[in-house]
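Scrolling down, you'll hit the structures one after another.
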Structure 1
Amino acid sequence: MHGTLAEGPLPRASIEAAHERIRPHIRRTPVIDLAAGDLGLEGPVNIKLELLQHAGSFKPRGAFNTLLSLPVPGAGVAAASGGNHGAAVAYAAMKLGLKARIFVPEISSAPKIAAIRAFGADIVIGGARYADAQDACDSYVADSGALRIHPFSAVETIAGQGTVGREWEEQVPDLDTVLVAVGGGGLIAGIASWWFGGKVKVVGVEPEGSCALHAALAAGAPVDVPVESVAADSLGARNVGPLVHAISSRAVERVVLVPDEAIIEAQRRLWRGLRIAAEPGGAAALAAVLAGAYVPARGERLGILACGSNVDLATLAALAA
């Protein structure tokens, strides 16, 4: 882990600094207001389309902030990933002229692997789950001296992801609550840090079969959880770690759980209703509303983050059938 271990939410100033650092390298992703009845929803919502970010997810924000904040050795950078983090690190490294090696598990989707290769990184595929890829990455870093870029457990990563909240607030200043999908928790830790102490509630959304943050908050400390979900390649962390837990335990209002069936239905509705291709993890926040896991109050201004678009086209075609 880089930087200083936070005992609570990151200060807004660190997220502002990250925003200034990465602004030339990322997209300002759009938002869309949906009226009651759109996508079959009972009330209006605002959706931030962060899945239109470079490399198909929010992850380049943290990757660029890390690479622009820390010295990079001659061996370059290394990362373990279910796919999106690896694609983001590969993209950022390519843009900054750095060498990258990415470790992914066998469950990573073909589009994510193809993206990593397209961005010029060396890719190592092995192991059944993300944790196996992380072990292989750690061994490589120990041997090579490469800079390890953790997908969520680093202050630079979290500050970079927090710029999603900063940008969203600028675009939609009257939000009451935002729903954010959780894998390792770097995204929600950053967004919740940005809104900490204000009126906006930040609510996490995890699959029932992959709920590391929900379990950590219930236990009062990070704990290992089993990982079995249609969204495991992006929301499949086994343990959120102490940094994410320390921030989330103070800044996240709560975490709700959704079944895989609701995630698949959310993907289907995003495609049929908006022609938005979302991967399971990218649709999970919407699934919370469809499944009734989060029920907004009358008049509540609800924001939903759509955060990943790296979906296999054959899967999307099957959803659309």
Structure 2
Amino acid sequence: MESGWLDFEKPIIELEQKIEDLRAFADKEHLEFTDELRKLEAKASTMKDEIYANLSRWQRVQIARHPRRPYTLDYVSRLFTDFTEVHGDRLYRDDHAIVTGLAVFEGRPVVIVGHQKGRNTRENLDRNFGMPHPEGYRKAIRVMRLAEKFHNPIIAFIDTPGAYPGIGAEERGQGEAIARNIRDMAALRVPILVIVIGEGGSGGALALAVGDEILMLENAIYSVISPEGCAAILWKDQAKAEAAAEAMRITAPDLAALEIVTKIVAEPLGGAHRNFDAIAETLRGEIRASLERLVPLPLGELVERRHAMFRRMGVFAEE
């Protein structure tokens, strides 16, 4: 990776550098290269369209993991007002890998839950690289129960490699915490909108992802295991992660076709990290539309629809 660019974007980097060099040379020597520059810029535009329109599954994995991709708090600061973070699970500690809080979306009180990664080494250590401990999930469900009490819709942002698999996390009941969240979210009598914004890793993601509608960003991924983990199990070789990603069908188009997610949300050309404000405004419209559909529904019908949606997942017919 160079200056935020991924390896498969190298042809774009080289062509854009050539354009910049030619423009600088023309300015320095007072020469006219307008036609040449126009042709090169058109070529660069076409190249971008072709590369990003034909991304492999592994390339989408790379974009989903991009360190400059917007995280939960980046969306919170752009989409919501009056955000008040809620801390702690009232049992053990506050897990910074999950953020929760109360906010206002276009005049409507809502509750926010979401995974949070860090931008640098210090932040990643504080956020545990977006991998929650059980107290993070217990904090999340505590705040979601507040949402039910005060009849506020829940908006969940999903972006985690998975739940933290450390000994301490297992000793404090990681599996139980995830299972309890899944069970309780399925029964919450309040609209739940889930948005997969980056990595949707295994049960660590699903513990916040039981909702009435599940939106997924165009270059996000959502899977039962990471491609590296799958490759290590099937082939005893993590180097085969690319082949695993192709076989697992973990991208937004795959999951929309399987009816695991409700809708794919288009990203700016090259990925959400290229323009935070643009993707936030796109999500604003999607959140508004989802809440307009979900909020008027009778609560009993809302829960029944949620149950039916998850029961349909995994159903298949043999020919």
Computed 56, 44, 39 for Cα extents along the principal axes in Å - originating structure among 1, 2: 1
One of 1, 2 was used to calculate Rg and Dmax of the Cα atoms in Å, for residues 185-296 alone, yielding 13.8, 41; that structure is 1
Any idea which of 1, 2 comes out highest on FRET efficiency 1/(1 + (r/R0)^6) of positions 49 and 209 (r between Cβ atoms, R0 = 25 Å, to 0.05)? 1
When mean count of other Cβ atoms within 10 Å over residues 89-96 is computed for each of 1, 2, the largest belongs to: 1
The value -15000 for helix-only ellipticity at 222 nm (-39500 (n - 2.57) for each DSSP H run of 4 or more, over all residues; to 500), derived from one of 1, 2, belongs to structure 2
Comparison of 1, 2 by relative contact order in percent (Cα under 8 Å, 6 or more apart) - largest value held by: 1
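Every number here is computed from the coordinates shown, using simple stated rules; none is lab data. Note that this is a predicted model, so its numbers are computed, not measured. Cβ atoms are built from the backbone, for glycine too; each structure is taken alone.
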